[in-house]
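So, here come the structures, one by one.
Just so it is clear, none of the values below were taken in a lab; they were calculated from the coordinates. This structure is a prediction, so every number in the text was calculated from the model and none was measured.
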Structure 1
Amino acid sequence: MNIYQKLSTVRVALQDLNLKKTGKVDFTNKAGKRTQYSYYELADILPAINALCHKNDITTRMTIVGVKENEKAILDVVDGSDRISFSIPTAESTSLNDQLKDLGAKLTYLRRYLFMMAFEIVESDIVEAINKELNNEVSEKDKEKILACSDMATLTATCAEMKPKYKTSLITPIYDEVRAKLEQKESKA
């Protein structure tokens with residue numbers, strides 16, 4: 001078998017293992033809704049990858065090349081003199097102290113994402129899901145607070161207070177509803 005066939009064999013064998021995700025992220029959105037996301041930690045996937053690569057006579061090697069904004073991490077899947085390379089850009093912290101402190105975490109994340117890419121391990125995008133949770137709804141408590149406003153000054157102040165917490169597009173329909181009621185109330189008086 002050539003290297004591509006060996007890599008394909010390892011990918012299929014990995015899928016058949018039904019690997020378990022042990023990484024957990026607990027997240028509470030602005031509305032107070034608590035959600036937990038699971039993800040693959042490096043320890044969840046690496047032992048299986050190593051065993052399957054060994055069984056199929058291939059190996060892996062990670063390197064980081066370049067400097068600063070041109071730095072990238074490379075994972076080579078190697079079979080004798082043949083290799084398949086996978087690469088991703090790296091990100092740096094701004095201060096040297098942060099860079100040194102975060103080096104271990106950086107290497108773990110880079111390895112994790114490179115292995116997931118090379119061996120086609122599928123995982124839902126946690127960042128996307130968290131962003132959706134962050135910006136998806138106004139909490140019932142905050143909605144009630146806006147609906148309870150009895151004059152335009154209070155309504156404006158209440159909505160302005162909530163702007164850092166929510167997208168404007170989420171507050172605007174509630175604001176418009178209350179404003180219309182207040183204007184209707186004023187025109188009857």
Structure 2
Amino acid sequence: MTLYTLALFFHIVGALGLFAALVAERVSWSELRRAEDVRQARAALLTATRLSRVGLGSLLVLFGSGAYLMVSVWGPRPWLTVAMLSAVPLAGLSAAITLPSIAALRRGLVHQGNTLPEQFSSELRRPALMLSNYVRAAIVLAVVFLMTTKPGAGASLLTLMVAMALGIAVALGTRPATSVGKA
């Protein structure tokens with residue numbers, strides 16, 4: 001076993017972990033929408049919080065191993081540059097939408113009683129939550145495409161832009177439930 005094969009293994013594990021975290025995040029949003037009381041919502045929110053940590057860890061493994069592979073084997077290539085730059089919208093969407101939503105949901109559950117507050121359900125109905133999730137998943141899929149096909153600069157940028165546009169289109173076509181308790 002070489003350092004290259006070990007780095008490649010961690011790179012693939014990072015990508016799988018990130019995909020798993022994004023899928024599980026989507027499922028946790030559905031669980032939160034179906035929550036009928038504060039206890040159920042807290043349990044689902046705990047899962048979402050843990051998943052954000054798994055996603056961050058996976059992203060760090062993915063980009064750390066990718067940086068090693070780029071420096072030691074591939075060198076600067078257009079598809080690698082675009083793949084590395086994809087960290088900007090991935091982190092930006094998480095920081096601007098997903099993590100603040102988790103914090104707002106957590107704040108919404110810090111009251112006495114077992115009835116879900118309106119603030120909680122209105123936060124869950126924000127279309128930005130699904131937009132963040134679907135666009136981040138599309139970006140990760142685009143990066144896998146770039147790593148597989150290794151296109152030039154123009155095609156690499158086009159791939160990332162098309163993926164983000166498709167993620168937005170899917171998010172806009174996915175309507176969240178209008179109230180908590182409905183799927």
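Just checking, which of 1, 2 has the largest value of relative contact order in percent (Cα under 8 Å, 6 or more apart)?
Going through 1, 2 one by one, relative contact order in percent (Cα under 8 Å, 6 or more apart) is largest in 2.
If helix-only ellipticity at 222 nm (-39500 (n - 2.57) for each DSSP H run of 4 or more, over all residues; to 500) is computed to be -26000, which of 1, 2 is the source?
Traced to structure 2.
Work out Cα Rg over 2.2 N^0.38 Å for each of structures 1, 2, then name the structure with the largest result.
The structure with the largest value is 1.
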